[in-house]
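Below, each structure is written out as structure tokens.
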Structure P
Amino acid sequence: MEIGAFLAEISAKRGESGFEGPAAERILEEFKKYSSEVSTDRLGNVSAQMGEEGPSVLVCAHMDEIGLIVTDIEENGFLRFWQVGGIDPRILPGGELTVHGREDLFGVIGHRPPHLGAAGTAARMDELAIDLGLPKEKVESLVRVGDPISFRAPLTKLLNERVAGKTFDDRACVTAMIVAMEELSRVKLNCSVRFVATVQEEVGSRGAKVAAQAFEPDLAVAFDVCHASMPGASPWETMPLGNVSVGKGPTLHPALFKRLEESAGALNIAMQADISARRTHTDADSVFLANSGVPTALISLPLAYMHTMVETISLRDVREAGRLLAGFLKGIDENWRDWLCV
């Protein structure tokens, strides 16, 4: 697959938590290229089956994104709103978005300028409003309280195989998962793998919980992003772009970390350990506690400026993360129970 082109397409699809339909439809279409067993569950997770024998492995990456929701229509026709998922209100002024009412409406988020008393203060979310450029009567005919709102930000190519845009958390990881599926479609697997694009991670990893309970995997690998190096951020809390990250911590199984480390070495993939002292704040936290417990690994893509409209990643990292997952899955054999015991 052409990674940049697919990521540009899939990141542009709307899919706020609980409203993932358009993104799910495109991912379902892509999954069908590599699997004849593709389905959508009642919560909205999209899954594809590859392999028929051996241990069952769940691989998941969430397809939902942060967004907004309409909470009120003011007398001047402006919309008040609140967040769906974690959003820093400082990024919102000047933002472009689409309100998904009875029809899609383009809007902008404004905030009073410093000339009118806002100098030196960061806007709170309850101070911001969406301007559709329409009178109240027209707005009320097209928009209802509870309508979802998505951000508008096209993928922008930077130098050195880097790109910036919205929703790379976590559509870049969905893309990496599909890179692995493409490679695995050319080999015979010794494991049964369920690839799942999960819903509602940004509001509590709900899709992953449902998928893990339904599939009852022997092993699992979650895909998500981690914080990349950026100005003003501590090097102790970030990972440099150009290296795939693999999670290490109490919720992640040490044997799976070791196998991923070995796979990275064999494939000449630059890998770094991403330490989570308590929780990972990813789908892995829901999966490892499912049923009677699931040995779980976490592969992460370093991403700068998380939950903004200029999330920045390396396309090389996306490709290498997909290769790492494929290599790991190829290496699962009948001795998996032995190497799992550490």
Structure Q
Amino acid sequence: MAAEKSTIATAQKPFFVGIDVGGTNIKFGLVDDNGQTLAYHTIRTEQDKGAEDACSRMGQVVRKLVEEAGVKMSDVARAGLATPGPMDIAAGMLLRPGNLPDWWDFPIRDRASHHTGLPVAFANDANAAAYGEFWCGAGAQYHSLVLLTLGTGIGGGIIVGDTLIEGEHSCGSECGHILVNPADDAPIDSLGKRGSLESYANASALVDRALEALGSSTVTSLAKRRATGEEITPRVIAEEAERGDEVARQCIMETGYWLAIGIVSFIHTIDPDAVLLGGAMTFGGNERPVGREFLQTIRDVVRPRLLEPLRETVRIEFASLGGDAGYIGAAGLARLEHRKKR
């Protein structure tokens, strides 16, 4: 769901465009200086048509957003572009993102700028989401935070002292790739690395955990759904956990355990105000019993492993902007760059 639109009458100039590129869709938002969305649009990524085609379509959508909102193009100061990594942020280059194989080694920042007619700030998608939560989401009251985006992979964004941590080689805040188990038989993640946080706590890890459990237990409604030929997915696992299936519930809580192990390292390294959890795999968040138990499991595993001064001070919460965080954060980073260059 898109963020609720603000009205032009209450909007604060200048305006910024946020563009959030995913493997399936590209999200766009025209955002005012206070982070309020004035117009929203989404298009299919169609990655097989190449990055140049996508940048051309970005330009078309930006003009459509401005027209829809009833504002002048001259009032739009800058655009922010968020894409999956790896990337070279300083050079504005996409390197070799796994879910965009036809976009490798492409100067996406400058081509997006050419087609939109705007200066473009370039960022990692998870970093942009973290900045969105920091600017006007669940992290707005904090000076430092870690955001983990949970789904097919585990993305991360870190903000310390109001500064986004991008790193010297554009690989800062790659939270999903920290090592949590060095054992030779630890699972392997999507990049072929053994024992990473992602390999234990992403969607594939949850499904693998559930399938393994099905091999040793027939007392589970998951087995019945599988017997009908239905694919076991995180959504199916969450549904059965909600219905009281203990095997499904335990698989989700074990995922929470491994996330907690990673979170302990983030907290001791960064000492943030808060750790926020977002993305597709939060099991309904605060709105669902399993989501609330998932969060409490993480808290219960984290707390006793922290240095005592941190146990009651660092908050662990769900993020609040959902799928809008990326484009809002991209727009916010464009705003930040605009202010620095005035």
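Please treat every number below as a calculation from the coordinates, not as lab data. Predicted model only: the values in this text are computed from it and were never measured. Cβ atoms are built from the backbone, for glycine too; each structure is taken alone.
Points worth noting:
- Taking percent of Cα pairs over 25 Å apart, for residues 40-175 alone as the measure, the highest value among P, Q is held by P.
- Source structure (of P, Q) for distance in nm of label points 7 Å out along Cα→Cβ at positions 112 and 128, computed value 0.4: Q
- If helix-only ellipticity at 222 nm (-39500 (n - 2.57) for each DSSP H run of 4 or more, over all residues; to 500) is computed and equals -12000, the structure in P, Q: Q
- When distance in nm of label points 7 Å out along Cα→Cβ at positions 144 and 304 is computed for each of P, Q, the largest belongs to: P
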